[in-house]
Structure P
Amino acid sequence: MVTLNLISGLGADERVYKYLTLDNYDINFIKWENPSHNETLSDYVKRLSKQINYNNDNILIGVSFGGIVAIELSKIIDYKMVIIISSVKDKYEIPALYRIIGKLGVLNLIPSVVLKSFKSGIHYYFGIKKREEKLLLNSIINETDSVFLKWALTQVMRWNNINIIDNLHHIHGNKDRLFPINKIKNYFLIESGHHFMIVSKSQEVSETINNILFKGLKKSG
């Protein structure tokens, strides 16, 4: 059985995937768990891997931080392919400013309530203008655990992956402000796609995912 293991963005749940129209595959939503104190990303991912049925032909699909988690999962489980959306493949695609902030530990000095209150700025960086999208993202931000929020942001900024895994497919928008496309290599382009394009450009993203799956699974057999 081919199973699509869907991993949402930072703190989000399966709501970000409800706008996609995917072909008829078995779906497994990976649910976030609260990190332990000073838990590493690799140890955290090992815990998440328990949500995956190892007997299936697993495909990992992750958006934003979920893309990073998908890549880390691919290092410890057998997989058919990995698809990341609005994400990064290695540390070289992460903006230098983020890496500096992560190294200095600046996030530890900022109260979580301040991070969560910066909604207008978040809307800008996610490229959100429609009311429905703002309400969805606001709900996600409000419901995200504060400890998880800081931990996950730190993991992104300190991610040191340098190896590109096999059978990795990257979907990215040329208007992404969080992960600018000028640092991204080898991707499927979504024109005018912002960081929240899994919602705002759901039709184009769906078509791209379905094409990747069809060609990749046909090739593998």
Structure Q
Amino acid sequence: MFDLHGYFPMILQGMILTIEVALLSLLIAIILGLIGALSKLSKSQIARSSANIYTTLIRGIPDLVLMTIIYYGGQIQLNNIGDFFGWDYIDISPFIAGTLTIGFIFGAYMTETFRGGILAVSKGEIEAAHAFGMNRWKVFVHITMPLMVRHSLPGFGNNWMVLSKSTALVSVIGLHDMVYNAGVAGGATRQPFTFYLVVAMLFLVITGVSDFGLRWANRRFSVGVRRA
């Protein structure tokens, strides 16, 4: 259907890198999201304020701007510190910078998703667990966390879908993902439309498989739940 002039293996290699960035970024986002959600629900004013500043700043600045600020600005600051200590020039890997940036960005969105999921847990269920003699940690692990996952799944799935597509941003800092490779192939063959169309189809494959997995997870965590 498409004449890719032998560049398809390079596009697939970029797709693998894209998936790696997405999965590692998701892990970072989940960790930051849990920390942020618990901080926002904490009794500590410092924790709540810090979490509010984090989510407000991240959600208010475009992802592309954050990507370039963290990659280029972070590299400059790191080398300024290196110059002070007499270190050699430090070249930050685009893979590490892109993964950390996307994870940092979506940690803010996960914070609100998980916070809403925790708030959706019935106080009666928490009180019943305490009545059975569970301490706060056991209540969180066996009651709050499983119920929070079920309530958060729709928002979590939406965040994941957006995150997986946002990995295209790493191409601007030189990471050879499938968007970057498509640009190289399109420039070499003067057929950018063809290669970017292939990339769009591959992203649809990723989101399609993700949607199937999220539907399974939703059914798994909704076992025994009465439907309206």
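Laboratory data are not the source of any read-out in this text; all were calculated from the coordinates shown. A quick note: this is a predicted structure, and the numbers were derived from the prediction, not measured. Cβ atoms are built from the backbone, for glycine too; each structure is taken alone.
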(request) Of the structures P, Q, report the one carrying the highest value of Rg/Rh (Cα atoms, Kirkwood Rh), for residues 47-142 alone. (result) Q
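With FRET efficiency 1/(1 + (r/R0)^6) of positions 79 and 95 (r between Cβ atoms, R0 = 25 Å, to 0.05) computed per structure, which member of P, Q shows the largest figure? Provide the component values of the computation, followed by the final result.
Details: P: 0.35; Q: 0.85.
Looking at the calculated values, the largest one is Q.
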(message) Given 29 as the derived value for relative contact order in percent (Cα under 8 Å, 6 or more apart), which of the supplied structures P, Q does it correspond to?
(response) Q
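Suppose Cα extents along the principal axes in Å works out to 51, 37, 30; of P, Q, which structure was it derived from? The partial results should precede the final answer.
Details: P: 51, 37, 30; Q: 69, 55, 26.
Value 51, 37, 30 for Cα extents along the principal axes in Å corresponds to P out of P, Q.
For which of P, Q does distance in nm of label points 7 Å out along Cα→Cβ at positions 7 and 207, calculated from the coordinates, equal 2.3? Before the final figure, lay out each step's value.
Details: P: 2.8; Q: 2.3.
Derived from Q, not from the others.
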(request) Consider the structures P, Q: one of them gives 1.3 for distance in nm of label points 7 Å out along Cα→Cβ at positions 127 and 191 as calculated from the coordinates. Say which. (result) P
(request) Assign the value -25000, calculated as helix-only ellipticity at 222 nm (-39500 (n - 2.57) for each DSSP H run of 4 or more, over all residues; to 500), to the correct structure from P, Q. (result) Q
